[in-house]
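K.L.:
Structures given as structure tokens follow.
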Structure 1
Amino acid sequence: MDTNDALRLNLPPHIDAGPLRLQVPQPGDGAAVCEAIAESLTDLRRFLSALPWVAAEPSPDASEAWCRRSQANFLARTDLPFLMREAATGRVLGACGLHRPDWQVPKVEVGYWCRSSAQGQGWVSRAVTALTEYAFTHAQAVRVELVTDTENAASRRVAERCGFALEGVRRHVLRNPAGELRSLCDYARLRDDAR
């Protein structure tokens with residue numbers, strides 16, 4: 001498959017996963033996204049090398065611009081971002097997505113962040129499970145990767161809980177803004193893996 005083939009994929013702009021709804025960001029979502037980021041800066045900045053965008057102070061304008069770019073990227077199939085929303089209230093719980101698509105394989109990398117007040121409630125595991133199934137079913141992926149800092153114990157638990165296999169650790173592959181070397185865990189699930 002190439003990028004032109006990917007443009008013809010019928011990719012639904014939302015995923016319903018019980019109490020969780022994943023939805024492609026829309027114009028007008030920026031204020032809610034900014035609120036979730038602002039609440040969660042301390043947690044998000046713990047792993048700044050993985051989330052360099054949180055180094056800047058959040059603003060409604062920057063979040064709105066991100067929402068609009070995200071929608072455009074989804075349509076162009078260069079990135080498949082979603083907001084995590086509580087289905088009952090519509091409250092933004094964070095963001096997730098299928099990033100860095102390689103349509104030749106095809107494969108994607110799942111990524112996510114969750115607002116601080118919603119952590120530890122199973123939202124991220126539910127989102128990763130739904131996104132992985134979406135990748136296999138709708139995006140025709142044969143491989144979904146999940147990359148996390150070796151010290152991010154919560155993300156490592158999510159990967160394991162969602163059936164991803166640890167394929168290796170890349171030692172000292174990047175530096176955080178303080179100049180410290182960071183190592184990354186590479187996890188993956190294949191379409192053929194038994195669940």
Structure 2
Amino acid sequence: MDWVIEELATLSLGDERLNKRAQTILSQLSHNPNDSIPVACQGAAETKAAYRFFDNEKVSAEKIQETHFDSILARIEKKPVVLIPQDTTVLNFTNQPERNDAGPTSRKGTKGIFLHCAIAVTPERVCLGVVSSKQWYRSKLQELTRKERTYKDYATSIEMKESYRWLENYRIAQEIALRFTDTTIVSIADREGDISNL
């Protein structure tokens with residue numbers, strides 16, 4: 001559990017008991033990330049405590065991500081080279097039609113959430129952590145002709161496009177590079193990330 005304490009060292013949820021519970025839950029979930037919360041917690045009392053933790057208004061994903069980011073920066077600072085690849089994946093919830101936090105993905109009848117992440121890794125393939133994570137869903141599919149789509153692409157500012165996520169992560173990589181001048185930071189994207197060359 002030493003690594004958990006180190007990872008959450010800067011976590012401040014406004015209550016030391018919540019900070020300790022965060023450590024316990026991270027430790028439990030890390031043993032087998034594929035396990036459900038009840039399986040990972042191995043008991044009704046621990047499971048109930050985990051769900052109470054997630055429901056607590058003082059607890060937010062942003063606060064937990066902030067402390068994780070602090071730990072990532074401490075690891076990056078010690079490395080001569082860090083790669084920051086980014087990409088998007090689709091979380092498929094087509095078989096859960098009752099969800100109201102998902103939308104169509106690539107065609108009618110599909111339902112899901114888009115997740116775009118950038119991670120920091122060493123050239124030796126050691127993951128240092130998630131640098132950024134953004135999720136969204138579409139309320140409806142675009143049903144435009146090629147001409148209409150081309151017009152929309154030119155008329156819409158880059159900040160309003162889904163593709164802006166590539167630039168946001170590239171800028172995060174730039175900020176990290178400026179902060180740690182002794183570390184070579186390499187931002188990596190597939191061809192969809194070519195938008196960052198504009």
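Derivation of every value follows stated rules applied to the coordinates shown; laboratory data play no part. Keep in mind that what you see is a predicted model, and the values were worked out from it rather than measured. Cβ atoms are built from the backbone, for glycine too; each structure is taken alone.
K.L.:
Using Cα extents along the principal axes in Å, for residues 22-69 alone as the calculated read-out, with 29, 17, 16 as its value, let me know the right label among 1, 2. Can you show the working numbers first?
P.N.:
Details: 1: 29, 17, 16; 2: 28, 21, 14.
Checking each candidate, the match is 1.
K.L.:
Which structure, out of 1, 2, was Cα Rg over 2.2 N^0.38 Å calculated from, if the result is 0.99? Could the numbers behind the result be given before it?
P.N.:
On the way: 1: 0.99; 2: 1.20.
The value was obtained from structure 1.
K.L.:
Something else now. A value of 1.00 was computed for FRET efficiency 1/(1 + (r/R0)^6) of positions 78 and 110 (r between Cβ atoms, R0 = 41 Å, to 0.05); which of 1, 2 is the source structure?
P.N.:
Working: 1: 1.00; 2: 0.45.
Label of the originating structure: 1.
K.L.:
Distance in nm of label points 7 Å out along Cα→Cβ at positions 14 and 134 computed as 2.8: which structure among 1, 2? It would help to have the intermediate numbers written out before the result.
P.N.:
Working: 1: 1.2; 2: 2.8.
Checking each candidate, the match is 2.
K.L.:
Suppose you compute FRET efficiency 1/(1 + (r/R0)^6) of positions 30 and 94 (r between Cβ atoms, R0 = 35 Å, to 0.05) for every structure in 1, 2: which one lands on 1.00? Show your work: numbers first, answer last.
P.N.:
Numbers: 1: 1.00; 2: 0.75.
Of the options listed, only 1 reproduces it.
K.L.:
Among 1, 2, considering only distance in nm of label points 7 Å out along Cα→Cβ at positions 150 and 166, which has the greatest calculated value?
P.N.:
On the way: 1: 1.0; 2: 2.0.
With respect to distance in nm of label points 7 Å out along Cα→Cβ at positions 150 and 166, the highest-scoring structure among 1, 2 is 2.
K.L.:
Taking -10000 as the value of helix-only ellipticity at 222 nm (-39500 (n - 2.57) for each DSSP H run of 4 or more, over all residues; to 500) derived from one of the structures shown (1, 2), identify that structure. Write out the running numbers ahead of the final one.
P.N.:
Details: 1: -10000; 2: -12500.
Label of the originating structure: 1.
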